[in-house]
Every structure is written in C-alpha cells, then in structure tokens.
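See the structures that follow.
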Structure P
C-alpha cells in the first residue's frame, strides 16, 4: 500500500469499508435477505422460507435463465469476434482512422441503451431484414451494446504487444495469417478472455433495450425480475435476482480461470 504507517492503513481501511459497505454490499445484502423472506414490515425480514428459490429455479424463471445464458453467450461471442477483428484492423490505420473507428464503436454506449433498443427495433421491423418478434433482434441489440467494451479491451492489448514476436515469425517465413493465428491471438488471449467476461456480465444484466425488443417466447431473466417485482412479488423477484447474480459470478469465475492459464502460457 502507499500508506506506510499502521494508523494510516487502519484509517484507509476504515474509509474504504465506510464507503463500500453502504454503496455496494448493503444493497446486495438487502436483496439476499429479502430472497429468504415472506414479510418485511420491520427492520429485518421475517417469515424465512426457501419457497422463493423454488419458484426462482423452475418453470418460467428457469427458462428465462437459459434464455439469458444463451443470449449473453451469443452476444459475447459476436462482440468478441467483431470487436477483436476491428481492434486488430485498427492497428494498421492512421491516427485519424483509429479515432473514427473507436468513435463508431463507443457511440452505442454513449447514448441511453433504450435509444439503442429503439434504433434496432426501427431498423429490423421492416423488409428486407425483418427480425421483430424473433430472438435474433434481442441478440443483435445486446451485441451492439457490448461490442464497444470488447473493442476497447482488445485494442488496448494490441497497442501493448511487442512487435519483436511478429517480426521474428515473419523473418522465419511465416505467412501473415499464420502470424495472426499462432502469434498475435495467443498473446491476446488474456485480453480476449477478460473482454468475453465483461461482455457476458453486461449482457446478463441488460434490461432497458431488452424491454423494447423481447418476444413473448424469449424472455431474459432481467425482464422476469422486472415483471415479478412489478406484480408485487418482491421476495420472489429478489430470489431470481440472486440466481442471476450467482450464475453470472460462476461464469466470470470460470472465465477468470481460463484467463489465468492463458496468462501463464
């Protein structure tokens, strides 16, 4: 730590926990407590039960979880492919070209996500590409919203690459595609995995654009949470939210383990 005295370290930890607990931990703790309750009329919840989790892990909630996982995985894969390829291509452009390309990718996250949802809805509600009412339109919206993060993560890693590896491979007669596949991409694996985890987490929690686009047979879990709480089922909605957070954390943990192995490699 930058603070060397014991008193200063204790003060730093006190300030950290004084800010982190009310802002981050307390809201999550409230949701976790509510997920086990049937009533909350006092300071603490009452009527402990597991029925909320029984409802959150079966039927419509389970189907919504599968829908979110499929959507997030598909959007992450598409975002990683598009953003990573664009980042690799931007390395060969001039300064103005890189800035223009970066602005195009960052634009969807610079505006409210509901505006992105509306734009996708208008763009794909008429021929020749009619996707309104299908799961594909939700997948496209999520991809548009998370691709900027994949592009920025991979672009930063590309700028840090040591060109000596590529030059050595080229001097030994390796073709450009071989250098890309066997040299550049393996060196970028930690950043690619980190970008995939970030895109997955953002897609799992996306609600605003999804609310404008989802068809009745493709309801992601955030929409299910909103629907449950809107009907007044706050405790069931809390349990579904805990399931969403837990599932996302498990996937991110798996991605972090892959990233660690890639870094070692």
Structure Q
C-alpha cells in the first residue's frame, strides 16, 4: 500500500470513528444479557398495565364492527363459547398492547448494544430507518383500522339474512377470540407490509438494488403486491385491494427514495 493510501485511510478513520472499546466475549455476552433483561422488564411492566385496560383495548378494536352493527339496526354483540375463551383473549390483547408500547424501549436497548460498534456515518445512515419503521407500522395499522375494517366488516355482514317465508335466518355470531385473531392478523399484515420502503431503500443504499432496476421490474412488482395481499389478507376482494393498492404506492415511493440514497456512479 502506498504511503498516501495509508494516510488517507487514517484520516478517514479519524473523521469517522467508532466509539467502542475492545471487550472480551464474556463482557459482550453480559452486555447482551443486560439489554435483554431491560427489554423483558419493560415488556413485563407494560403487560401488567395493558392487562388492566385489556377490556377497553378490546372494545376499541371492536369499535368498527360495533358501529356497523348499530348502523344496520342490529344489537352489537360478540360471544364466547368456552369458559376460558374471554380470559385468554384478554391475555392476548394485553400481550399485543405490551409489545406495541414496549417496542421503543426494546428498540433503544438493541440500538445501545450495536451502536458502539458502528462508524459515525453508519449510525447516521441507520437512524432514519429506525425512526421510519414504527411510523410506517402505525400508518399501516391506522389504514387497516379506519378504512379497511369498516369496508370489510360491511361486506361480511351483508351475507346475513332476515327471517323469510321459509323461516330461515342467517345471523352472525362472532366469537371474541376469532375476531381478535382476524383483527391482529390484518393489523400486523398492514403494518409489516408498510415496511416495504424501509427494506427497499436500505437495499438501494448498500447497492443491492437500483432505482432503474426497480423501474424495469415494476409490472412484476405490481402483480407481486396483489399476490402478497392475497396471502396476508382474508379471502375478500375489498381487503386484498385495500392492501395491494397502498403497497403499489409505497413501491413507487421506494423508487424515488432509492434514487436519492443509492450510491452515485462515478464516471471514469
């Protein structure tokens, strides 16, 4: 290596330092255990808090269905058919709520564990993605709750029939556990799917993909969005389209972001 190269490398390291010190493997494991204990403690504290309000959280999740039932002139109700069903449903609600509330603390502990081993430039590059991840997840969950749920529940309830001449009536008797499972599936499906710009932009930044390549496969990506929606969403057109269209929009946004962050090619 030429002396000038050595000097440039030294200057680069001085300008982009790693704020870390050498540690034995055992100390790294102890540090990891401490971060995991803090995360588990935060999750446990949040769990007790959310369990206290689990009935109110569940009623909030069931609010879209309640509003549609009232609008249709039906008494809003959900049922459970096993003695322990409601109890375990509230436990699941408390756990999901605790995971949501404790996520910032858990993410902070993870960041405190890995950040000392990163260069300053790497930290600046990762921080925007860490901030965007929960924001996009909440945006996806909000889209599902405020727009997709009302449309989907209206569609499902339309299959009820009143008592006709034959005396046959088809009526929804939704179980609390099944409703929670469907709601949480959709919330996580929309929240995780909305991480698409984060993943694509990060891959573009490290040079795995390019904005031009994303444009070339755009038509295939659009078809893939509908396939993903068909897998993640319930088998109704409203929910699938409600997930696929935002994914297509996010893909187009990802192309613009990839063009901004991708490494610039230096002409020789």
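Summary of values
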quantity	calculated
Among P, Q, which structure scores highest (criterion: mean count of other Cβ atoms within 10 Å over residues 140-147)	P
Ranking P, Q by relative contact order in percent (Cα under 8 Å, 6 or more apart), the structure that comes out highest	P
Of the structures P, Q, the one that 1.05 was derived from, the read-out being Rg/Rh (Cα atoms, Kirkwood Rh)	P
Structure with the greatest value (metric mean count of other Cβ atoms within 10 Å over residues 172-179, set P, Q)	Q
Comparison of P, Q by distance in nm of label points 7 Å out along Cα→Cβ at positions 84 and 204 - largest value held by	Q
Read-out log10 I(q)/I(0) by the Debye sum over Cα atoms at q = 0.14 Å⁻¹, for residues 156-227 alone, computed value -0.61, structure in P, Q	P
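Quick note: the coordinates plus some simple rules give every number you see, no bench work behind them. Predicted model, so just to flag it, every value in this text is computed and none were measured. Cβ atoms are built from the backbone, for glycine too; each structure is taken alone.
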